[in-house]
1. Match the computed value -0.46 of log10 I(q)/I(0) by the Debye sum over Cα atoms at q = 0.10 Å⁻¹, for residues 84-219 alone to one of the structures 1, 2, and report its label.
2. Work out which structure the value -23000 belongs to, where helix-only ellipticity at 222 nm (-39500 (n - 2.57) for each DSSP H run of 4 or more, over all residues; to 500) was derived from one of 1, 2.
3. Which one of 1, 2 has mean projected area of the Cα convex hull in nm², as calculated from the coordinates, equal to 16.4?
4. Given a value of 16 for relative contact order in percent (Cα under 8 Å, 6 or more apart), calculated from one of 1, 2, which structure does it belong to?
5. 14.8 is what came out when mean count of other Cβ atoms within 10 Å over residues 212-219 was calculated for one structure; which of 1, 2 is it?
Structure 1
């Protein structure tokens, strides 16, 4: 099977229902109107690439019940993370020192607000984060803001570690890669945003309950490994071994086609575990069960939304080359 056929098969096997916000396409238009005013270096080709990335549809798949105003906030945040990813992983990628400075600047803004400027976060990236963070900072309590900032710190720390590895020519083992990928994927950043979008907040002891954390980890693996399969051709040239498929191929010394199949089987095993773990979640009481359900649905939508968005975003040519047998 080709990588595209494997991706299509996994999509068909995913038991999570597909959702999409009715506001997604309007918010995508809003985003494309917004970006040039931030001072991004966008010629027509760059704006076209951002348009075909359809980041609002990604946010709309993860938060299908968000209001249109909140989906704008979520889309702006998603776009910020994608622009950071491109800056850290593109041809003219940031150095580890620059990534560390960006991390410190972003965390200063999230913790202290936009009044103090940090050298590591300037220009369009700063302006976009200021805009995107305004409403969550106004509306959400301090403990939630701290939880979100901690997730951003872990994500950017993982991005820094990957950059350090690449600079040193160090390729991670499979186990090392899986743990690092849980940080670099930014899934942990998306989970607290469920509470912003839905309006029901989880107390910290419930959010950090071991079973809920394990479900979040498995969901993170599922969306990350699907993305690794979708971006394989690009990763072979740029990732320095930072891909589940590439790590398997190197560690087991197997052909790339076998590494793809092994990664797909690992995904299937984790999906079975995800379903079983969700079924085992107990009641936390009538005051909390709706918020817990929101959280669990949010983790599931992150998995399914990543799969569906992969097939409609131009970022992943392997996926957009739909098998002839597909609908």
Structure 2
């Protein structure tokens, strides 16, 4: 049952995911037990309000956004704003949960600085540097029932992990996965420059994001194995950044234990999208382009028109996902589920 009073949330880092998380919460009636009461972001308040009101990717905000007396007002409801650059500069007391969206902190000694500053819990919008750096890594719809409420540091994994883990879990149970090769075609991110520049230690990320297809490193295989340990040693992944602003894709090739055909795999995935995984997975065979899935809340959309097999034990799938909006909705679901367990602790 929901708590009588909403849980008080703060967002640390009001960039793409921070803003999407707030907007997803306000667009999701099911999350009425959560309320964002504070945001910490080094940028000035006027810029924060402007980028909340107008979003080039997801469109205009469907409510009234104002900056008044140092606070951000959303439909008249005030949100306290701070501009600290370290966890210690902000008083987090009275906050039930910080949603850490800056991406700057990944190791336990760094994360516990927020706890020492007064907030009892932290939810990361990215994986911990290792499994030991957080108390739990949760993919909504897969392992949220492992939460007890006693955790203090929880990661919502990554957008790509959320997109692929539900599919791999299903396909391993139904078909048996011998080996998996994943290639993520990911939209540009803010660690890339618009024009060539001294922007990153990874030399490829010094190149113009909007002029090239750029291979980058990825920890997706480790993330999958962290959630699905039965696949340890059987998953390899690579990532390629492509010059689009949102919506990504995963090209997935599986060697299966049981025989497959394109038709049988599509039937399995379409049934899952109508059934137990319908909140996480969608299925379509229409002639799609990536923009069709902008602002789509699913973790993954299987493009059945692209399913291929070679022989009877090798299958290739193509999966779309909104790397911002889908992930923000999964983070919201983790926060909501976790918050309902806190009364026991």
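1. 2
2. Working: 1: -23000; 2: -7500.
Structure 1 accounts for this read-out.
3. On the way: 1: 16.4; 2: 17.7.
Computing mean projected area of the Cα convex hull in nm² on every structure in 1, 2 gives 16.4 only for 1.
4. Going through each structure in turn, the value belongs to 2.
5. Structure 2 accounts for this read-out.
Every number in this text was worked out from the coordinates using simple rules, so none of it is lab data. Note that the coordinates shown come from a computational prediction; the quantities given were computed from them, not determined experimentally. Cβ atoms are built from the backbone, for glycine too; each structure is taken alone.
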